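Some structures are shown below for you to check.
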Structure 1
Amino acid sequence: MTTAAIIVAAGRGLRAGGGMPKQWRPLAGRRVADWTIDRFRRQVDHIVLVLSEDDQNAWDEFSGSDLLLAIGGRDRAGSVRNGLDALADLGVEHVLVHDIARPCVSRRAIQDVLAALIRHEAAAPGLAVTDALWTGDGAVVTGTQDRAGLFAAQTPQGFHYDAIVAAHAAHPGGAADDVEVARASGMDVAIVPGDADNIKITRPEDFDRAERILRTDMDVRLGNGYDVHRFGDGDHVILCGVKVPHDRGLQGHSDADVGMHAVTDAIYGALAQGDIGQHFPPSDPQWKGAASEIFLRHAVELAGQMGYSISNVDCTLVCEYPKIGPHAPAMREEMAQIMGLRDDQVSVKATTSERLGFTGRSEGIASLATACLVKS
């Protein structure tokens, strides 16, 4: 099942203040857009970010990233259509449409909508209205409105890809959201439970509320990893996924990537899920000579399944030789690609032990790593 998310970020959003579109304003140490985009990473196969043609800095930043980019339309519906077009040749079966200004959406909400699409052609979160409703002229109450059966619409709104493409093609325009487009084409839209914290930032005061939600909801975990491999015969070593020429190799049951092993154990440690040996026993012959990225990908996937995203990892390699510095950028890039992170979320550095101990005698390489995980 191939899934995708279209994140609509082409609006100008100036009502929220700050002198810039709200999606690029800072929020709890990051930008609104960064929070929102990261909520969908590792939840879907493809993410389309729909940007205004005027946001040149954003185009420059996200070009070449793991995101697909699409240009904003004249209205929201046009932006969604452009996002759908960007997915046309990728075999997408289920697609989510989400507003960039909802950075507090939970991964549970995303998964609930995706799960509903297995049984329904369309699904969206709705929050039952519990407050009394009035009508008014801005100054006085002119009447009341029955709240029975009323829901506040939220995103992400999910659809079978082909169905929503056809619905948008047939719609005359002017819809409030994609649920309205879907219903106009005859689709039944299932309601999944909404979340009061899944707010849409619209007014200046919404930033304060969103920051409180993001900061108080944080479950931050740290994990440490340590690994050692001795030198043996060979003409290269594998460190953090990069082949580094050397006059000796590292010995181990797998490919002996000491750096990747330490990072993997740091992630397992943060999750309180043991270590590599428990998940991939060295007594099992199927792991002999295995690429260590298999272990790292498993740890990252396990973190996602448990509701955590990786904030950053820091890996230190301890050796006299080979020299790590020239290869560190490639190591960071490789590790970031495997973990689905940005390069600036991955640190790879090296030190010597001043010729003391087994690393100082060039008998092997050691690695220490720390991983920070955040409940999302």
Structure 2
Amino acid sequence: MPDTSLIAAIIVAAGRGTRAGGPVPKQYQDLGGQPVLRRTVDAFRNHPRVDQIVAVIPPGDDAVVARLLGMEISLVPGGATRGESVLAGLQALPETIGKVLIHDGARPLIHRDVIDRVIDALADHPGAAPALPVTDALWHGRQGRVLAPHPRDGLWRAQTPQGFDRAAIIAAHQSHQGAAADDVEVALAAGLDVAIVAGDEANLKITHAPDFDRALALRGGGQMDIRTGTGYDVHRFGPGTAVWLCGVEVPHDRALQGHSDADVGLHAITDAIYGALAEGDIGRHFPPSDPQWKGAESHIFLRHAVDLAASKGYRISNIDCTLICERPKIGPHAAAMQQAIAQITGLAPDRISVKATTSERLGFTGREEGIAAMAATTLIAP
């Protein structure tokens, strides 16, 4: 029997979101500097109890989503209905997954405490879902007129993620006939017991255009925490035919020497993020004395710093990197470097600056003995 202790999250984002307006589906639209879907996926990717993520997306959008997410996760084409999309995501999971969390891609403000409550409830129930009690008065109405009041006792506003035993919810979806508002409805039709856990008012689903403003307001609730960090790094030249700078291989008559790939630009940016978090530098997290990091690609370090910032509740507002050298010339490669950093960090390219200067033939960079880099970044929470 396979070990089924792992937990997966299925992010359902296969709709076109036309009610929200805009030139692209709502899950691809910007929310405070990042696409809605990226924020949603990050909430689960940075959760220590979630082992795998599957995003169910519109057929044919793989390249678009891969660019927006800037990370490697499983992408599955959705179906004509929500139920078909969820089943496609469920069927993409390996048998090692024991529990599954099914979440709306348009709920980007999901808090890790809500995820924890759902997972905890699954220890005693085959299903669990967050919800909020209805507190407003309810009416029956028609054609703009109130017909009668409706009791609100025992009524709840459903949210996601809705968690289930993987095998049980697959069987429930396979046997379900007709449409369903959510996966709890499918589970109840199959006779599954579903526990209610406390939801979160901030866990709204973006449906209409004004919801973007509501989401931004909820993200900005409380005092904003802004941090800045700087980084500086140097690597000397040695034999070789190219240098790695800001994630791009640049042809040159020498190479930079270092324990890793010696990408002086990515190292400076990484240290700037660590600095803003008061988390030391690359050497603390990836000691050069550890042989496993010898020759490592520097995007590993930068991605770790970005993930660490996200786990602490920060988003990166912008990155500014300056390369200091006489040669190679940076200008022809600056745009590619900007795109490479965007791919690694998930930031929009217009939030990343890569530029260069010389030292007017002064010092070790002026003598072309090596390359230096300086970087600055700003982190914002919430």
Structure 3
Amino acid sequence: MASIFDRSGKYYAQFYDSDRSPNRKRFSLRTSNRKEARRRLTDFERAYENGDFDPWTDDPFAEDTGEEETDGPSTVGEAIEAFCEAKREQGRTDSTIRNYRKQWRLFARRVGKETALDDLESDDVRSFVYDRDVKATTGANRYRHVGAILRWKGHESIIDAVEKPKTGEKLPKAVRPDELRSICRAAVKDYREKRRKNHCRPREIVWIVPAIRFAYFTGLRGSELARVRWSHVDLDRQQLTIYRQKSGDESTIPLVKHAREILRRLYDGEYGDTFVFRSPRCDPTERSARRFREHVSRKFAEYRDEAGLRQQLTLHSLRHGFGTRLAENGASAIAIKRAMRHSDISTSMRYVHMANERLQSEVESAFA
């Protein structure tokens, strides 16, 4: 009637009934201890025999409030909608949810939207992740997003049986201080030329300069930069409150001297919900963070090309520049993690590695 099996060190229960559809119902026992797994399976079997538990319809851990809800949708098409709604309630950003939806939609095209989740096999995921037409980094991205949804639904056994794609460690493409100055000069030049020809209003373009510099001195993401309002700024305490991070949590970050100077120059008596960085003709209190980020990103690329800089640099490279500067000045991975609000310290370590590589280069050149 029921059996237990081990997948990658984790234990799962499987119930079988030839009269049910599907015939087999699997779920995680949420333990890596075989003795504990066997005990839990025995409890589930007893409850099933007494009519108190049906693995085909009941959530085996419904009373465990420490875990996410995993009952409900049963097909591939239904799963993504429920997953996105759950993440939205957790406060995850729209861009994060869009990425999950994009990868799962591609996966659904392969296996079919009406396919039952219980009928999915590890080979379905493996062929999607290791598609020869995509790069290893894309495969790793697919593995991460599809795996998160499968685990949320209690189908860890499917993704755990697929080896995670190996990708080479890529160091951040960071903007250097001299490159930041070149980009800002290109923006000012563009503004002056258009003002001379009467092609733009006063401050219509040049407002991007303090926005770019502020991102570099704070490490803000593009969407976070878009949401900065004067009510979020506390110059007395020298800190900025970020209400909508990538993780959905709130946080405060320190404002260094250069960031405070930028804000003081911009301040003209505004307060409350007025956006700090904006064009004079834009709505001062309402905007799409995504459109703002895309606009500033396009202008950044335009000024980067005008300055003749590296094509790899993007708006996000300003955040990388912030992290790299911390590392080069001796900040620990823990300090970088807190300053940049990383969820995993391994991300912070990349900046330490970058700083070490630069040190190696400078030592080598000193003895050349």
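Descriptive notes on the structure:
- Ranking 1, 2, 3 by mean count of other Cβ atoms within 10 Å over residues 40-47, the structure that comes out highest: 2
- Computed 85, 40, 38 for Cα extents along the principal axes in Å - originating structure among 1, 2, 3: 1
- Kirkwood radius over Cα pairs in Å, for residues 56-239 alone derived as 19.5 - corresponding label from 1, 2, 3: 2
- At a computed 4.5 (distance in nm of label points 7 Å out along Cα→Cβ at positions 88 and 176), which of 1, 2, 3: 3
Where a number appears in this text, it was derived from the coordinates with a stated rule and is not lab data. Just so you know, these numbers come straight off a predicted model, no measurement behind them. Cβ atoms are built from the backbone, for glycine too; each structure is taken alone.
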